[in-house]
Structure I
Amino acid sequence: MTFTKVVFASLISLITVVGAFAQGGQPVQVSANTLQKGKYNGQDVRRLLGNVIMKQGTTTLTADSAYQYEDDANRLEVFSNVRIVQENMTATSATASYDGTKRIANMRGGVVLQDQEMTLTTPSLDYNLDAKRAYYTETGNIVGADYTIKSAIGAYQTESKTLSFKRNIVLVTKGSEVQSDTMSYNTMSKIVEFFGPTTVKSPDGTLYATRGTYNTVTRESNFRGGASIKTPEYLIKGEILTYDKQREYFTATQKVSMTSFKNNTVITGEVAKYWRAQGKSKVYGSPVMRNIMKQDTMYLSADTLYSVESVTDKTKKGILYAYYGVRIYKSDLQGLCDSLTYNLNDSTIYMSRNPKIWANKSQLTADSVELQLANNTLHQMRLFGNAFAISQDTLDNFNQVKGRKMLGHFLDGKLRRIDVNGNGESIYFALQGDTLMMGMNRAVCSDMRLLFQNGQVESITFITDPEAKLIPPHELAEPDKRLTGFVWLEKEKPTRAKVLAKRAPAKPRPVAKPKKKAPAPKKKKAPAGRIIG
């Protein structure tokens, strides 16, 4: 065959190639330096050799060589320096299989996909040119202007700029590192959305959840499904957790817990708010504080728990405020009040608004109470205004003492002494052994001291001008056995179960209206010719 005939045959074959591609939809232009016939994997093919170029719409594919199947002209095997360009996206690889009907390119060997936002490298990549979606099933590495991503499986929607990943995902930005099982990332909005176990590490702390979103620039978070954040100060948990970086503000809802590492406390509830920059936190919805002490735990519940910590002095502990319906339970101490302040720096508890205390076998009430803990056990108790202490003896008699103020001293958490200061009155039942009452001692004395043993009154010392009398049992009338103001509140004594119990939603407290001032008396007009001075 002459050279002219060979060229003519090649041109006829090339025209046939172009025509076959045109049947698939958009007109296709194909060119190469050489066109030959041959076989590939046992099938008849046309061999396009040297400077292969295929154009279809906005897509261009180039390579050193390509094989076109005789029985399906829309299918090609492409070899060496493969390059696909579609608008602002470029993909390169060592080889590729291209289906012109489905518009899918299966790229293999050192694949690099690049657009204006990022560069993806992976051993293999499948790219749907119509859907503009690339996906890989071997490890992929993505590098953007301010982030890197690595995952076992991934996909990239080139139009929406959304990356989707599965398994062994690590996203690194300037301010954070995200590790996840399943997630997506938008290169424009910089928002991560995850659908499996995920950990976010940043200067703000370590966040964990199984569902949610995270903005890698603003570091705003919205986490769900057993979410938690661990900061140097707190571990916060909840079913839903949000974080506003700009305001340094955290919220947690549903099955909330806040663990303070510095205070050694855990607060649980249904809603928690934490203002990190201000060192303030608030928990409500049946909140309970657990203060883990030496071989014991103190439980404290209220309608609302509010704590404040120093943000400048990290060595200082916080102050806890509890208000409305406060309940306290510890193995050797129980209490009720409507307002409480717990200073964890000096282990002092201030109770007001109808405080009631049960310590060992004694009941104590006053207008306000101050408890001093030492070595995690009760050390002193101060009662101010209408102080009243009651203890029950082995015969169920009530030993009582009241006064303006009282100071209680404890040893190993047990009441040992009460000092009464001002307006003291007492009733003390004298017993022989534990079963025989000898009489009742009733006394009035400004100041007095009571000593206790095993929760029982052991002795009373009258310090200033006492007036006392011993009344024999047969002369005792029931009213004589009670000091004015006596109320036995054993049924109100909190148990651990009561402190931990769910509360009804708190009702708004009525605000006292200011009293109207009486109108000022009108000045009388002076009669004519008279001066009022």
Structure II
Amino acid sequence: MADPVEQAMQQYDQQGCLHEQFVKQAKATPDAIAVVTHTGHKVSYGELDQMTEQLAIKLRHLGVKNNVVVGILMDRCMEYVISYIAILRAGGAYMPLEVSYPPALLKAVLEDAKPIAVCTKVQFCGNLNGASTVPVLLDAGWLDRVQEENSQLAAFKHSVQVSLDDMAYTVYSSGTTGKPKGIQCPHRGAVFSYYWRHVAYPYGEEEREACNVFFVWEMLRPLLRGVPMYIIPDDVIYDPPQLVTFLTEHHITRMLFTPSLLQAVLEFKGLDLNKAFEFMRQVWLCGEVVTVALKDRFTHLFPHIQLLNLYSISECHDVACSQLSLEKLPVEPRKFCPVGKLLPEVQVVVMDDNMTAQPAGVRGEIYVKGPTLAIGYLNRPELNAERFITLPEHGRMYRTGDWGYVLSDGSLEICGRCDSMVKIRGYSIEIQAVEAALLELRMVSTSCVVVEGDEGSDKFLVAYIVPEGKTSQKEVRAALKERLPLYMIPSRFVFIESLPILESSGKLNKKALARMSVTGDVNSVDLQDSEFTPMEHQLAAIWCRVLKLKSIDIHENFFDLGG
């Protein structure tokens, strides 16, 4: 018997573009609540339809049409949602601009994308810093002003024909060279992903979805099905007590977290999590690998909630998904959860370094093909040639940079990033393997391992650890020696209260780790310590110079320190 989800997905391209689906829903339920802000301000579907139509007319008058980029530079608010839908209704492609962008980064993005206009507010206009774009101000009273202007613009009140292959948005991500890369995505991929979620995991009665961590990707999903969308501002989402209060007060039923953010909420002391998740029906995880420890902890606390692990990439939307709350993991020990079955129409090819396809069970780099692929990178022909490749036997594919394999049942297993393999003092080390070993230790709640030091022979591993109770680097190192070869054991251990999270994405902020203060007994004995004999002092000074250390303990082992 054919799978009903697969059957339904054969009709995905008949649903219309995202803004067309929104307008259809708004006409069907004009009085239903569409958007709710953290202050309690509510807008109905009918009102949102009217506001987005008026702004779309203004944008068309400014020259917005199919595939023309329009930026949005503002905090998470009602006007952000209005701008997003209006840009699509005008035929344009929207581009999110974080208000937290450093000036140099914002300038680089604006110069690269050259948006014809930027929807913003007065308080953020200074961020544009004279960029050659038209600021469209959406402060208080904007709707009356735009309606008055539009009364003279009858020629721009027509709807625009947009195809699924037209660009829906351009989103920037950091590149490995430091230069941001603009990913251009068509309506087709977004329509496919949204429709799959609606078919596979449909909304029930009286649903309420909270949205912020992946605001760019998630905000329209409930609005295409008549479900109210609750906006959580940044200062709330990254403050576990405030977030728990928000979920409790608004009876939220669905939300997408990064694993790092969910971990931070579960670990924060003194919160009434039962109240916060009382009405929750689904929790989606995306953006990072999910540890078995996090999955087990959450499903133990909240067995009534569907826990879904989504493998999604900016360049190709949703790829695979598993329902972790029902997942029967293999008997053999494992640290990370599988990402699950591929979506209908989506295919994965696992290839070795010679670009030869690998059979099920054999590891290699993951390539994705199907209707969800991005158009490519803006103004980056060399990068496009490297990441979006076409092979006669497979067609057009995206090279993910993820390392994994396909199981015999067709599901996908992610083992880490290809670029997470580092070479230190001649040894090839998989960083995620070190992190996995740390997670097995009873004295470790969570951790992150990073490479520090100069290129070449001066690189070394540092483990940042949120401890489970009182422990020491000596205890952790001894436990790791039972699980890892000596060359894989981090040279330094830093004990911290919590792992830092990026406010722009909800993911782990690895760059901030190096700036965090050391709270454990890491290299804490000064070279002038009276226990040192003159010979030991000379030897310690040599070690510090060779290993790039400021001080060492008299009882340290040269090889433990990375020698």
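Tell me which of I, II gives 5.0 when you compute distance in nm of label points 7 Å out along Cα→Cβ at positions 207 and 367.
I
Quick check: 193 is what I get for volume of the Cα convex hull per residue in Å³, for residues 103-262 alone, calculated from one of I, II. Which structure matches?
That value comes from structure II.
Identify the structure, out of I, II, from whose coordinates relative contact order in percent (Cα under 8 Å, 6 or more apart) was calculated to give 10.
II
Work out the source of 17.8 here, i.e. which of I, II gives that when mean count of other Cβ atoms within 10 Å over residues 31-38 is computed.
The read-out was computed on structure II.
Given that P(r) over Cα pairs in 10 Å bins from 0, in percent, for residues 87-126 alone, derived from a single structure, equals 32, 51, 16, which label among I, II identifies that structure?
This value belongs to structure I.
For mean projected area of the Cα convex hull in nm², which of the structures I, II scores highest?
I
As an exercise: helix-only ellipticity at 222 nm (-39500 (n - 2.57) for each DSSP H run of 4 or more, over all residues; to 500), calculated from one structure in I, II, equals -1500. Which structure is it?
It traces back to I.
Any idea which of I, II comes out highest on volume of the Cα convex hull per residue in Å³, for residues 159-374 alone?
For this comparison of volume of the Cα convex hull per residue in Å³, for residues 159-374 alone, the top structure is II.
Any read-out appearing in this document is the output of simple, stated calculations on the displayed coordinates, not a laboratory observation. In this text, all values refer to a predicted model and were calculated from it rather than measured experimentally. Cβ atoms are built from the backbone, for glycine too; each structure is taken alone.
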